[in-house]
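Listed next: structures, encoded as structure tokens.
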Structure 1
């Protein structure tokens, strides 16, 4: 009898590779979201600007995303290095393979297991960003639906996240 985690792992391993245009468009959307969040944090933009031109590769299983900081402190999609002169300055690879276990970890607020290779200073900047930059989702929602509904939605989502964490803790 297959368990739910086995199902998720099997499901994700059998997914066909999406077309290149879809992957590219997905990367562009991720960069737009990251840049939106970064623009709310001037210190983060200054830190990123100091790393301009470097290439960071994020990887999980067969999925990868290459990003490069720009001179203004935002991110851009980097192209895959084609020769020895171009290189990846930092590799951040999530080594947790089990999709269900990874989801559970993230829902509990834990960090995934990550293999880090490359420039130490760049890795320290990425770690600082991960620890100090957060998306103000409630603020963004308030611009669309107003302050009171946004607050109620955000409170409901926090309550739901809290209940999910409690439930997952009981299942462990």
Structure 2
């Protein structure tokens, strides 16, 4: 999470900045990362994730609070099931993932499984953008490959409609 204070953000429309949902994903990533590394409870992590002080955080866009809460709560409650869903698509055991990539994969897996109103390509792209911003050098390629394979299991109807 070394670039958190760098001001570098995934691009969207440069004039508008990131969407509230993207800001929510970033904040959930920070909270899940902290939870994976140091522990903590949902209430404390939620408070940290919801803080909106543009001078302190550099965020000018407010998060989508309902989405932020749903995502954080869902990932924390379903980490075990999400890890089981991810495991067949990984090239190493879940325990060997970097905490950043693990957190990103959990968020992406949760969205693929539960945010059926969001196209699978958007779920994967948002996770890839988080990996480009916060992950290792080629972490985004790894995240893309894993989530693409998971989408073939979780979004079969959507993929079939596309002819994939």
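Odds and ends about this structure:
- For 0.65 (FRET efficiency 1/(1 + (r/R0)^6) of positions 61 and 149 (r between Cβ atoms, R0 = 35 Å, to 0.05), calculated) the corresponding structure among 1, 2: 2
- Comparison of 1, 2 - label where distance in nm of label points 7 Å out along Cα→Cβ at positions 109 and 125 is highest: 1
- Calculated for structures 1, 2, distance in nm of label points 7 Å out along Cα→Cβ at positions 77 and 141 is largest in 2.
- Which of 1, 2 yields 18 [relative contact order in percent (Cα under 8 Å, 6 or more apart), calculated]: 1
- Identity of the structure behind 16.0 (criterion: Kirkwood radius over Cα pairs in Å, calculated), options 1, 2: 2
- Parent structure of the calculated result -17000, given that helix-only ellipticity at 222 nm (-39500 (n - 2.57) for each DSSP H run of 4 or more, over all residues; to 500) is the read-out and 1, 2 the choices: 1
Taken together, the values in this text are just the output of simple stated rules run on the coordinates, not laboratory data. Keep in mind it's a predicted model, so treat the numbers as computed, not measured. Cβ atoms are built from the backbone, for glycine too; each structure is taken alone.
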